[in-house]
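Some structures are shown below for you to check.
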Structure 1
Amino acid sequence: MNELKIRVPYVSIWDGGIEITTSASLNIKTGAVTDIETVDPQDTVQVCEREYIILNDEQIDVLSEDDNYWVQLHSGHDGPCTENYAAHMEAISSLSIAHVVKAVDYIVALSQFLNDDNEILDDMDSILEPFYAVINKLRTEETCRHRDCGSNLYKSDLPQYDYVCPECDENF
């Protein structure tokens, strides 16, 4: 199991702040960064000052040598990660903010059918707390204008879009 690849946003900073975001493949076992999508920038850029990927809302600097690119995946850890950790990262890589919002909304809607003294509700807040933390981190002030939806937009998990609407399942 040497190849466990996921797509990640790839960001390069040029000439004092011009930011270009594309995507790349990250081997979550080895840290190798490959298949970096390239674009022709609208402005002429000359000096690349920084390159990083975004993984779990963290900016991780990309290192390079002789056209090989990689990241140090674990702070204080230089070697490859375990197969179980790699499998974990691969499994959760397909979850999007839309999935999280829809699941939480569904759970909350179902809870409305329970009596207030139902013991199922006792732990609901603590169970949903980590999901609300993610939702609050990714919610924006923008609202969806698609089909008069009006729902909050969230930061997109696709590098070519800024926003996603979980209601419409549409990227903007």
Structure 2
Amino acid sequence: MAADLEKLFAAEKMLAVEPAWGDRDGDVLEIVCPLEIDGTVVEGLFFRARARKRMPDEVVTVQLEYHPPNERGGPLARIEWKPLRGHNNRGRGPKEFQNKLIEGCHRHPFDLNWKHARKELTEAGNLPIAVPLETSPKDFDSLLQFVKKDFTITNVEWIEVPPWEPTLV
């Protein structure tokens, strides 16, 4: 399975169907979309996006997931855009990010988690290592362009802006 994960992450991928935002738990919007590689839908490979309905342009999480049949699966990579809380690598990963609170936009890259936390990634479905984004995407469309490059999903522009419902104060 190890080589499969590296190949899946590195492969050029496409959203297999046109994604639609669904309402989940009242305040959460979510997309879960199967992915294809070379025209074939890969069983267990998904793109997931989550947003808070009443928090436009913040607290958006996108991730690439793999849930192989009859095995434990989970996220391969994640991007957190304008999260409410920071992330601490708790002594793992690159020295410059060990035991440092990473505030603001950050990503949990496959390569660093594969190198420094392979057991957590493969056995626990966890991505414990994150790094800050050098430049935070200015809007949702910019976030999608970053996702397109980082996750190699060629048709990510199919994803529409979440149907946010801001709260009037």
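No lab work stands behind these numbers, since they all come straight from the coordinates. Keep in mind it's a predicted model, so treat the numbers as computed, not measured. Cβ atoms are built from the backbone, for glycine too; each structure is taken alone.
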Relative contact order in percent (Cα under 8 Å, 6 or more apart) from the coordinates reads 18; which among 1, 2: 1
Test item: FRET efficiency 1/(1 + (r/R0)^6) of positions 11 and 59 (r between Cβ atoms, R0 = 25 Å, to 0.05) calculated as 0.30, pick one of 1, 2: 2
Identity of the structure behind -7500 (criterion: helix-only ellipticity at 222 nm (-39500 (n - 2.57) for each DSSP H run of 4 or more, over all residues; to 500), calculated), options 1, 2: 1
If Cα extents along the principal axes in Å is computed and equals 64, 42, 24, the structure in 1, 2: 1
